[in-house]
1. State the single structure among P, Q that was used to calculate relative contact order in percent (Cα under 8 Å, 6 or more apart), giving 17.
2. Which one of P, Q has Cα extents along the principal axes in Å, for residues 37-116 alone, as calculated from the coordinates, equal to 41, 31, 22?
3. Quick one: distance in nm of label points 7 Å out along Cα→Cβ at positions 125 and 181 came out at 2.2 when computed from one of P, Q, so which one is it?
4. Out of P, Q, which one gives -5500 for helix-only ellipticity at 222 nm (-39500 (n - 2.57) for each DSSP H run of 4 or more, over all residues; to 500) as computed from the coordinates?
Structure P
Amino acid sequence: MNLVDEKYLMNSMEISPNSNKIIQESLEVYYYNSDLIKITNNDFNWLKQQADKSKENKARICTHLDINASVHEMLIAHKKGNYIPPHRHPNKAESLSVIEGRAIFFIFSLEGEIKQAIPVNTKEGTRYLRINKDFYHTLLIESDYFVYHEVAQGPFNEFSLQIADWSPSLNDPKGINKLLNNLHNISQQLSYS
């Protein structure tokens, strides 16, 4: 991990108000290095700017200490059109609380059949979701940005995330477009009540 220094952030002209407390893990993952973490609207705007710069159209600020923490808390921003491969977290629970935007949370069977489609957003529909079972799931981002707080059981390792065998790989743009279009068509039939 490298400490994101103020000079770097000033040169990028995209300064988080708390830049002296952010450690950059990768182009998309940042850790807060502070005993007291306060997130402002400016931080959310900065997070969305980082998602804009990311080739994968996403960014996250982790508020847990490291990947070995027993509880992982993250603030995550996805841009519209971002592909999140259907995945599950074996023997781990996770929850999400919507901060900004609109998405559809899809739950799949082991074979890839859609079992549930849940609108999640700040205006109507579901604002908080918790999964206690390791369902395959994904998000279809409907707004320009979807920002949420995710809490998951740690630690994170190679066994913490299982991508569904039937989901298109990141190197399969045709398969990704087909899945996203299918999810989009289903989302058009949903009610937000």
Structure Q
Amino acid sequence: MLAPGTRPDLFAGTSWIGLVGLRMSVASLLGCPVRLRLTELNVRTYVVDCRGRRGLAFLTMEASNPVFATAASAVARLPYRTSVVECSTSAGEIGYHVERSGVGLRLRVRRGDRVAPTESDRFLTARWRMYSTWHGCTVRTPVQHEPWALDSAELLDFVDSGLLGELGLAPPSIPIVRCASRIDARFGMPALV
């Protein structure tokens, strides 16, 4: 599941999995200006390469926009899949619901107050590159973003209907839950490692 030359990045002796729901606006795709909007839920893990550079590895990226999912999967070899991905918000609660070919996932959180980032928060959010595999070779893509502004959150509902299971993962036993404000991310040119 991990790109060659990367390994799990450990925090407190443990590897971590993240489930991140987001709404995305895409301004350019393959260097061409576009206006795409999509809702996504991705499952990621945290890796380090042989030179000690920390990054992300996406295990699945469930996206509501089939044009974007198809292009990102075909061109960048990212694990995008077209899915029904819905985000709902009401009274300080945020929910994500994903369905694809008989598998799915549902989660709902209550957003709390702004928090000062902990060491584990920084470990999970201060990632400046992502790793993927292109025809058996490792690809490193630089990512630029400001530090995440984090709010506390409480997990109210979580149901894995096979999405994590198909990745060989169990639902979280002791989740750390956070909400982030808007993040503007910019992706650099991918390079073979």
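Just so you know, all these numbers are worked out from the coordinates, no wet-lab data involved. These numbers come from a predicted model, not from an experiment. Cβ atoms are built from the backbone, for glycine too; each structure is taken alone.
1. Working: P: 21; Q: 17.
This value belongs to structure Q.
2. Values: P: 41, 31, 22; Q: 44, 37, 24.
Answer for the origin of the read-out: P.
3. Numbers: P: 2.2; Q: 1.0.
Going through each structure in turn, the value belongs to P.
4. Values: P: -5500; Q: -2500.
Only one of P, Q returns -5500 for helix-only ellipticity at 222 nm (-39500 (n - 2.57) for each DSSP H run of 4 or more, over all residues; to 500), namely P.
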